[in-house]
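J.: The structures considered in this document are given below.
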Structure I
Amino acid sequence: MEHAFAARLRARLARFGALCIGIDPSAAMLAAAGLPDRADGALALGERILAAAHFDLAIVKPQVAFFERFGAEGFKALEELTAIARAREILVLADAKRGDIDSTAEAYGEAWFGPSALRADALTVHAYLGLDALRGLVDRALRAEAGVFVVVRSSNPEGEALQVARGPDGRRVADALADAITTWNARVAPDGVGPLGAVVGATCRDAPETVDRLPRSYVLSPGVGAQGASFADVARRLAGAVDRVLPNVSRAVLANGGSEADIRSAIRALVEACDRTLGRPCL
């Protein structure tokens, strides 16, 4: 059967569409929105984005680093924003890219999937220490009916050399990781999509090779907009997961300005472009 997180995400996508809005309160984004470069400004930007979309979103992705830079106040702002989104049943994918081993990995899982106010619906992680080393974190996610998105092929060019290097068996690192994710999902959800998703950048020309190895995963695809990729790139490069892909945009929501009305018009344009290109409703 399908894993509970995958089922929840599928239901949200069927209702609101695939577009994943990133909430990135960097100093530049806050300035563009006319907000102070403080924790309260970060919270206000997130609230403005949610309101501009009328809360009609399947999933949002707050970039944890832009909250974390404000220390305890930043984490408090993230907690409040997460609570607001989850109260409206919007799934929250915390973009924290955590990763470690043994008890430390389990502690990360407790932080993001336990009773903490940081409680998210999904978390991005990296598997540089080995996918199996994340077992404690993934087990926590499973118990919480949450998801984990593993960075497989990132949208930044600096990551390419490592991710496409070939191991002793001839497979690229990214492809071996994708195979391991698929094996894990098959054990957890033998008849459907599992809780382990993958991050595969829309900027990656080799994305089709990787995505074809991820038939049991939702795929978060960053890189649309400011990093140079388009929805057409998503449709072409992630065709093998077009019904499971989550195109992610962040800075593009301020393309028309920083007011709620400006953000609403930008989101509407992004939604229409996504809908038109991927051939399915995005909102």
Structure II
Amino acid sequence: MTLEIFSYGFMQRALVSGIAIALLCSVVGLFLVLRRYSLFGDAVAHSSFGGIAAGLLIGIYPMWTAYVVSLVSALVITRIKQKFDISGEASVAILLSSGIAVGLILISLSGGFNVDILSFLFGSILLVSVEDTVLILGLTGIILIVILLLYRELIYSTFNEEQAKVSGIPVEKMNYLIVFIAGITVVTSIQLVGILLISALFVIPNVTAIMYGRSFKQTALLSIAFAVSSVIVGILISYLFDITPSGTIVMLSVAIFAVTIGLKWMGLIDHSKMPLKKLSLSNHFI
């Protein structure tokens, strides 16, 4: 590998954008995984497929329509779940299938698949523009600041809703906030791994980190490390060997997960450590 790679503008943008997206997905994804909403990101991504198809059909920048459709879909399905007591898995399945169905109908009306829609399906981080990079960095900064400012409220509403309500925390608002943030994160991340693989970036690094049985902060840092390293190495390998970045990034995440499984099986990871979900709330601030 030569340092010449880092002199290319498209590679610099890809790495900067990729690191920001990895950081965002690992942090937001941890809250989703702990809330047993692992596939929520996947469902929102598939709903954004309908928004992207709509944008391409009417001639609007598809990312904007994807943001609108994804956020509206996520908020509506969350409201339906709460009001009619529908299980999380069922609501996710409804959101996922309806998004794909709408997207397919709109694509058929526009004359079929083209290069644009395929880039959204499978990701195109090496083609990210300066404007997109600025947008990704801006959204990442805003979302992370919001999470830091509401850290205590989000932690309590994630681990113990009843205790959070007793403490005066607006749990329902926190739930909607997580859904809203997840929707923005999903659409922002589509350029990295595409609609079809987006859930991998939310789930795999976090599930891997949780297996180490650490505190919430330590688990978050491990997840960030796994996600960022997968993205950086994945982008570099994809460029050097001329293969798809999205698939490479996901397979590296899977490889880290497999290594963790191996270490746990060999007893090199302490089996006595309890899963993160079962730890007392006081441990999550250490």
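No lab work stands behind these numbers, since they all come straight from the coordinates. Being a predicted model, the structure only gives us computed values, none of them experimental. Cβ atoms are built from the backbone, for glycine too; each structure is taken alone.
J.: So distance in nm of label points 7 Å out along Cα→Cβ at positions 79 and 263, computed for just one structure, reads 4.5; which one of I, II is that?
T.: II
J.: Follow-up. Thinking of I, II, which structure, once FRET efficiency 1/(1 + (r/R0)^6) of positions 119 and 159 (r between Cβ atoms, R0 = 30 Å, to 0.05) is computed, gives back 0.20?
T.: Value 0.20 for FRET efficiency 1/(1 + (r/R0)^6) of positions 119 and 159 (r between Cβ atoms, R0 = 30 Å, to 0.05) corresponds to II out of I, II.
J.: Can I ask one more? Comparing I, II, where is distance in nm of label points 7 Å out along Cα→Cβ at positions 183 and 215 highest?
T.: Working: I: 1.7; II: 3.5.
By distance in nm of label points 7 Å out along Cα→Cβ at positions 183 and 215, the leading structure of I, II is II.
J.: Another question, if that's okay. Comparing I, II, where is relative contact order in percent (Cα under 8 Å, 6 or more apart) highest?
T.: II
J.: Next question, about the same structure. Can you say which of I, II returns 1.19 when Cα Rg over 2.2 N^0.38 Å, for residues 95-254 alone is computed?
T.: Checking each candidate, the match is II.
J.: Given that helix-only ellipticity at 222 nm (-39500 (n - 2.57) for each DSSP H run of 4 or more, over all residues; to 500), derived from a single structure, equals -25500, which label among I, II identifies that structure? Kindly include the intermediate steps, with their values, before the conclusion.
T.: Numbers: I: -13500; II: -25500.
For helix-only ellipticity at 222 nm (-39500 (n - 2.57) for each DSSP H run of 4 or more, over all residues; to 500), the value -25500 is produced by structure II.
J.: As an exercise: Cα extents along the principal axes in Å, calculated from one structure in I, II, equals 53, 41, 36. Which structure is it?
T.: Label of the source structure: I.
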